[in-house]
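Listed after this line are the structures, all set down as structure tokens.
What follows draws every value from the coordinates through simple rules; no lab data is involved. No experiment lies behind these values; they were computed from the predicted model shown. Cβ atoms are built from the backbone, for glycine too; each structure is taken alone.
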Structure I
Amino acid sequence: MDQSRTPVLDALAAYHATAQTPFTPPGHKQGRGADPRVRAVLGAAVFQSDILAISGLDDRTSSHGIVEEAQALMAEAVGAQHAFFSTCGSSLSVKAAMLSVAGPHEELVVGRDAHKSVVSGLVLSGIRPVWVDPQWDAERHLAHPPSAGAIDQALAEHPDARGALVTTPTPYGTCSDLPAIAEVCHRRGVPLIVDEAWGAHLPFHPDLPTWAMDAGADVCVTSVHKMGSGIEQSSVFHLQGDLVAPEVLKGREDLLGTTSPSVLVYAALDGWRRQMVENGKALYDHALALAGQVRERIARIDGLHVHDRADFCGPGLASDLDPLQVIIDISACEVTGYRAADWLRRNHRINLHVCDHRRISAQLTHADSDHTATTLLTALTDFADHAAQLRTGQPVHVPSPAELRLEQAVLPRDAFFGSTEQVPWERAAGRIAAEMLTPYPPGIPAALPGERLTTDVLRYLRTGVEAGMVLPDAVDTGATSVRVLREED
């Protein structure tokens, strides 16, 4: 195919050139009805390009096949057999992928380090999860993706499981051995779904970790807005092989997706694909070189340690690392990552990525430059100089892996929709959670609906919130109380 083509962008340009007058949604009519104060902030071009995908960009019967051609170009660009655009983010895409493999009360092997969107998929579908523990770095208190051996064991113990789902790269940039996991799944005749939300850029440079389609995955979900040039909510899910039918995957997406997809998202996806095909290698040559320089310079700052492959990769740990995720251990400063991130935003107007009880991180992409790198380094140097003033002596009690692992006592769906009550956190141990308790970012739940809560996990969440952790999913975001299943009399 001609990868210089951008069907959606070209159709949008043609729409503008022909000066069409819409008598359809959106009601702002290309911005004419928008409040001028809103246009001043968002820009007139946003409204001008916010048009209907059907009876706007394409005709009533979609006979021009504009989006279909754009998706086919995307699939060819990354080496997949099929690609589907989503304007509802990978949170929708991963649910569609799950539903294309398993149904209510059927089993799906899932890495326990899954994103909250996977848990939402379990709640909606009634799928029975077979949890696989991630690989735990006890020294650094950090989880890496599950091993191929652990996936193999789970499939052996649950021969009726319909497939497996793993998350890689993690928000910390660590990757699983996907070729080995794909081999394990295919030897048993089941598909592998990869939540690769943080890996949309991986197909476009040989020095980045292996991307899921090249590793043999059947379905791969990517968030182009995370590491690519897509706008927020832009996601693509890719398909290959014959274990998942394309019409089934598309049908599940239709079940969940919007009937009013954003042309802005489609157009940005279309343009990003062309950008990567034509210039991706050069752009990531620069990005990787810049990341190397940034890592070296941060390592010279007193009290800061930049994690690399030597820290994160090896037996019992991750298989690979995306160097564009710059993970910085600040535990020597005796300041939590939450407090450090707040200080850096307040004093240097920089927004960091994942922050936890002992780390901060900066996500670099092809968009970064010497200027943004200098901004980051200046801020981190100033933070190190002020670290002593930021210490609170307020520790976060992080449980061991065994203490973090909770019993799945009830199906997530049954717990979420069951009869519930709110109880003080001190009285919640032993009760079954009816909500997600998710430190955010990165959005990996510490407790799921249907899991039996323990004192260790509850204390972790309480001390975390007191130190600056955010729990946006909880009914009580301060974690002073927890929603649990009501006990039988």
Structure II
Amino acid sequence: MTATPDPTGPSAAPATPRRVGARELVSLVLDPGSFASWDAPVATDGWDAAYREQLASAAERSGLDESVVTGAGTVGGRRVAVVVNDFRFLAGSIGAATAARIVAAVRRATAEGLPLLASTASGGTRMQEGTPAFVGMVAITRAVMDHRAAGLPYLAYLRHPTTGGVLASWGSLAHVTLGEPGALVGFLGPRVYEALHGEPFPPGVQTAENLAAHGIIDAVATPEQLRELVELALSVLRDPAEAPRLPRREGLDGPDALAGVAPPYDVWTAVTRTREPGRAGVRDLLRHGARSTVRLRGTSEGEQDSSVIIALTRLDGQPCVLVGQDRARQTAATPMGPAALREARRAMRLAEELRLPLVTVIDTPGAELSVAAEQGSIAGEIARCIATMTTMTVPTVALLMGQGCGGGALALLPADVVVAAGDAWLSPLPPEGASVIVHGVADHAAQMAERQRVRAHDLMADGTVQHLVPEVAGEAPEELAVALAAECARQLERLRAARV
């Protein structure tokens, strides 16, 4: 199953949030009867009488002893730790005792090797406690980063409202981040902003939908959808690899396999075939060759470029992080820009930190050439992608699926194994561009493609490609997609076995 809740743009009217409480959310997400609390009693000694009265009143209204509930349970039988805010207890604010409870839960999850699901609903630091509570965000952050450093998944669900220091610490550090429909999510609360500046904060900015549209969070999902998304993510992040199910097409392994095997047609025919509108792309690969797919969106730092797709998925049973260039979204008006490569590096970091294999899918007519791309460091992002891939320690497979043009293609190439479709090609420039440089006109593109040894057969002979999947005349896009997915999964299985 593929879970791809589409983020709503900032112009769309946000939904009305439900204000789901901590215990209700736990019951919606965890398997029935599986939750066990980790919460120790909270001491209120040392606080003045007025604050103790506020704490007692909050406990009576909410039925809780603090603004967070922690513990562990199962989702689809997989054990997971949870830290859940409740806004009814002093606006979900974080005091010293709250921070200590969160830190204890995160550290226990790390010690027990559990994935962590956190759900925020908070106004931030508890003003009654001031700076000592404020700096508690540092301790929470340190615990979260230690959890991540242990290679353990951290998932976050931002509920209404999530503001202040909570958003600026543990609310923004997850591997996968979802938001509640209509949730107010922002650094400075709108009432505080209006009081400080004498004017209201612009509407529609501090919403989960707008953050998703800008690549800050991955998607918007209702509390009822959260369980399915968490279960899908954990099935990739935690479950072992499975036996292959897809039919595998016999291909060519290594340059020696090319002896006596000629390409079925000339190189220019192959180039033009990869440019045909109906050719298989990364979406076909995910639709027909993968399952348990959870799409991730954006860099998590305020940028999103739809010319690439990143996802947690199982490619013919092999769990992996996938980043692929989406040829259907790369047009003259929407070329692959620097943000797309920053998204690709996010996928690389996720794979490395979560200790999952990485699959890159190369299919691009080239990176963006513009003033904006230059000022956005397009060349630097290509270099950083190459540098990141050449230093990764997890198994990596690159799939040259179609067009492989310029630095945008090279950015995703340096894998342990490169698999190529039979018609795929790789070149420093489009053949037309190479012709212009050498001959002054684009008319010699076909000859330049032949001369530059761009096609998959030549790439294998030269050692750039390790496995070639032949294409079949007249085959449907899904047939090629299945054959490529099966081969990538086979290579992942071989790489994993070699590292055991």
Structure III
Amino acid sequence: MKKLLLTSICCLTLLSCSRKENYAELYITTADKTMTMQKDSAILISKSDIKTTENVITLFPGEKYQEMDGFGAAITGSSSYNLLKMAPENRTAILKETFDPKDGYGYSYIRISIGASDFSLDEYTYCDKPGIENFALHEYDKRDLLPILKEIKAINPDVKIMGSPWSCPKWMKVDNLKNLKPFDSWTSGQLNPKYYQDYAAYFVKYIQAMEAEGFHIDAVTIQNEPLNRGNSMSLYMTWQEQRDFVKEALGPAFEKAGIKTKIVVYDHNYNYDDNKPENHDQGQYPLKIYEDADAAKYIDGAAYHAYGGDKSELLAIHNARPDKNLYFTEMSIGLWGEGYSFGRDLMWNMKEVCIGTINNYNKAVIMWNYMLDDKHGPDRPGGCDICLGCITIDSEDYITMDKNSHYYTMAHLSKVVKPGSHRIKSESSATGGIYHSAFQNPDKSLSVVLVNETSAQTPITIQEGEVAFTYNVPAKSVISFIFGDDPEP
């Protein structure tokens, strides 16, 4: 890999190359997969010594935007099951590569299901016997999920955890809010308002039970995909229902129990599944909840998925309520449409889901399913049977694995953008096909994550103040930079 190091005598005199802080540290992944998180470096020199005037990205760390919480993937029941099928030394190796903040990629945020999801070994909640006094963590989670979480936390104690339910207990469900007829199905149904207090107690007991196991739950969403009735486990919840549940039950229950876990609403697509007639009045779901001050005071923000609509919805929500946070909580790869392509998905995901959402005030990005097997599972009937995980593990040996595009997009972000960093202002003169986002980390180092969609190798200059460097960014690639914190050359 040829790079523009500009190693003239004057540059070497200006900045002694024996000092590690004179380097930008770089990571490169190409669409053809010839490079995956390949490490390189470039020399920092004086801005006045940079010769190119094209494709310049200028950073302004004095102007900060949202604080970043982190990046990562969902540790589902299926992911946990697959990981535990591996030999312990192999499992530890891949978890360290993924989560170790120093020697690995430093994934910093994971999402788990509260009870089962469509990627579990069965359908269940933590209170399937009627009566909230019967709450208990499920045996599958004790066997599979908790040991994996403990291993991850041992590697990265600061990793954040978000919990999301796919369904309330079935005994809390009704067919609709008019008939209020009991609804004995994992799929669809609505939460009976008479069980609002019990369901709020369910969340409280869950957070307390996980805390007792050593896991702080940083945030919960109220319902995964509340406008999707069709998943193998699902619960239909309108904005009106989430508003009432938060202000009448969940918010006060958290307050009474002294729980600081963030409450996040919505957790579904940009377009509010507006192709379904029953969702005709669900547009801008979070904003409608925020209109009620008694509900809004308990809510940290809203979460989104990218299976429908456009990321510009994030900016609209932010502009309307800049006091509320935004999270991106799910996107999967799979065999739908044109099928999965490492290169095509790498480019799209980094541009749209990563850089695109971050530049629209999103503060976390979490992919769906850390690890699935070569049969796309284990999965539940009625769920997604053509989804791929960030990692595909061979179910014949539980050794052979393929790291997919999502694994690397999260690696690029996590490696150079540290929790507690802020997105900063940047200006670019780069030609079409170059997209980026810029950050300042808590240690004052600066980071840029960039995608080059073009078919040409392109020299890109990064400059901040009087410091600059230029690097030849490969065609159709993702590249991340960090400089200013003594990176290893």
Checklist outcome for this item: The highest value of percent of Cα pairs over 27 Å apart, for residues 103-254 alone among the shown structures I, II, III is in II
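When distance in nm of label points 7 Å out along Cα→Cβ at positions 119 and 455 is computed for each of I, II, III, which one produces 5.6?
On the way: I: 2.3; II: 5.6; III: 3.4.
Computed on structure II.
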Checklist outcome for this item: Note: mean count of other Cβ atoms within 10 Å over residues 95-102 at 26.2, derived from one of structures I, II, III, originates from structure I
